[in-house]
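What follows is calculated from the coordinates using simple rules that are stated; it is not laboratory data. Here the structure is a predicted model, which is why all the values come from computation and not from measurement.
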Structure 1
Amino acid sequence: MTTCRLPPPGAPRLALTLAGSGEPLLRLEKRLSCAAAGLGLALDVEIRKDVEAMGIPFEQTPAVLVDGQLMLSGLPRTEEIEVWLRARIAAFGKDPA
C-alpha cells in the first residue's frame, strides 16, 4: 500500500462530502487525501452512507460533493482527482473552499 504525505501546516482547507459505502468509499477517500496533500491542500471530509436519502443513485457511488453539488462519481484515478482539484484552486484562488 502506498502512503501519501501530509498537507503542510496551515494548508488551505477544502470541505467535501463523500457519499457511498464499503471499500470503494475508502479507496476514494485515500485517493482524495493523497491528491490533496500532493497539491498542498487539507481536506475536511464528511462521510454520508445514506446515499438514496441524498438523492444519489447507488450506481453513482462513491461520490464527491461540494456544497451539495455532485462533483465526482465512481472511482476516478488519483491523477484525475488532481486535475479536478487544480481546476478548483484556479477557479477560487488559493482558498478552494
Structure 2
Amino acid sequence: MSFKQLPKAVKELRLHLCQNSAASAGVREFIKSSFPALKSSNPDVKVLVREAQGVAPRAFVRFDRGVEAQAGLENLSEKDVASALNKLASQ
C-alpha cells in the first residue's frame, strides 16, 4: 500500500511493537512494505520504530505544540494499520 503525504501539523510518528508476537504481525508487515514510501513522502517527519519484547503494538503521533494522539494496533492487518495511521494523523 502506498502511503500519502501526512498533514503538515504532524511532527513525529512513533510505532511500538514486539519483534515476534502475533499481535504485532500487521505492524511488522506495514514497516516492511510501506516504510520507504512513508519516509519519501514525508521527509521532514521523524519516524521512530521501537521494538521491545512483549509490547502491545501502538502508534503515537506528535503534532504542533507537543500535542500527542495514540492508537492501539493490536491484531490489525497491514492494510488496517495504514488506515489507523492515516486516521490518527488526520485528527
Structure 3
Amino acid sequence: MAGKGPSVKQMTEMINNMMGQRVLTEQQLNQILAGAKRANERGGMSAVLDYLMKVTQADVEKGELQDFAKDVQRNPQLGMDLLEGKRKVPRGRNRR
C-alpha cells in the first residue's frame, strides 16, 4: 500500500498541529515508524502498541489504545479526521 495516505512530512505536520506545538521531527517519525515495523515483525499489533506506548510515553491504558486502533482500522478516515483536527481523540472509553 505504498503511496497511500500522507507523506512523512505531512504526517509530522499534522501531529505537530494536533499537539499545538512542535513535538516531532520527520527524522523522529521515521525512526518511530521503523521501530514500529520491527515490533510488528516480532510480535504483531500488540508489540507495536507496546513499542509506541514506550517511545511516546503515552498516558493511556493499553486496552484503550487497542480499542482506538480497532476503530481506526475499521474506519481509516477517523484517523485522518483526528490528525486534521476535525474530531477530538476519544478518551476514557472502555477503560480496562
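Taking relative contact order in percent (Cα under 8 Å, 6 or more apart) for each of 1, 2, 3, which is largest? Mind showing how you got there, number by number?
On the way: 1: 35; 2: 40; 3: 24.
Answer by largest value of relative contact order in percent (Cα under 8 Å, 6 or more apart): 2.
Have a look at 1, 2, 3 and say which one yields 20, 14, 11 for semi-axes √(5λ) of the Cα gyration tensor in Å, as calculated.
2
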